[in-house]
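Pasting the structures here.
Rule-based calculations on the coordinates, nothing more; no lab input. Since the model is a prediction, treat every value here as computed from it, not as a measurement. Cβ atoms are built from the backbone, for glycine too; each structure is taken alone.
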Structure 1
Amino acid sequence: MAKNALSLFIITVIIAIIFLPSYSKMQELKQKNLEFFQRIQQLEVKNKQLEQERQFLQNNPAYLEKVAREKMGLVRQGETVYKIVPANTQKQ
């Protein structure tokens, strides 16, 4: 009876040694798959935001002007731009 238990234990250890690396690899791949899925969702949200931005830029002249002024620093002809610098900022 003890001999059967020992041989069963040895077989169990051999099976564990054979299949444990595969199981670990499968768990690692599942984790990567989850991370990729989350990244895809983030990119889809970003894509929708960019699509909305594109629509605004194409269809809304006021928004286009706002973006041109704020992000690109553009001004209309004849306008003068004044930049206000806080008093506590020192030039080095």
Structure 2
Amino acid sequence: MPELRVALTDLEVGEAATIDHISLPPAEQQFLMRVGFVPGVQVGFSRRAPLGDPSVYSVDGTEIALRAETACHIIVKRGGATPLGDLP
């Protein structure tokens, strides 16, 4: 399956992908990188809040809630990532 670049918000619950890049101002990028959102790292879509926003993503063993307005600027590569249920 070829890699397809999409926004983090385009993932389905339970789907995993690899972070490609983050298109946010430097201060916001730095915060996300400190909590594990680093290019090349696998991220999984864990669950969505009852009203749809924010959503919870799993990265490097930590779950982090992000609003859609932030997550849409995190570009990930689909394909080749381990499904979320198969993560260690």
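Supply the structure label, taken from 1, 2, corresponding to P(r) over Cα pairs in 5 Å bins from 0, in percent with the calculated value 2, 9, 8, 9, 7, 8, 7, 7, 7, 6, 5, 5, 4, 4, 4, 4, 3, 2, 1, 0, 0.
Details: 1: 2, 9, 8, 9, 7, 8, 7, 7, 7, 6, 5, 5, 4, 4, 4, 4, 3, 2, 1, 0, 0; 2: 3, 16, 28, 29, 17, 7, 1.
Of the structures listed, the value fits 1.
Out of 1, 2, which has the highest value for distance in nm of label points 7 Å out along Cα→Cβ at positions 13 and 77?
On the way: 1: 8.9; 2: 2.9.
Looking at the calculated values, the largest one is 1.
With helix-only ellipticity at 222 nm (-39500 (n - 2.57) for each DSSP H run of 4 or more, over all residues; to 500) coming out at -3500, pick the structure among 1, 2 it was computed from. Numbers along the way, then the final one.
Details: 1: -28000; 2: -3500.
Computed on structure 2.
For which of 1, 2 does Cα extents along the principal axes in Å, for residues 29-68 alone, calculated from the coordinates, equal 48, 14, 7?
Details: 1: 48, 14, 7; 2: 29, 17, 13.
Label of the source structure: 1.
For structures 1, 2, which has the highest computed value of Rg/Rh (Cα atoms, Kirkwood Rh), for residues 5-52 alone?
1
Comparing structures 1, 2 by distance in nm of label points 7 Å out along Cα→Cβ at positions 21 and 37, which one has the largest value?
On the way: 1: 2.8; 2: 1.6.
Once distance in nm of label points 7 Å out along Cα→Cβ at positions 21 and 37 is worked out for each structure, 1 has the highest.
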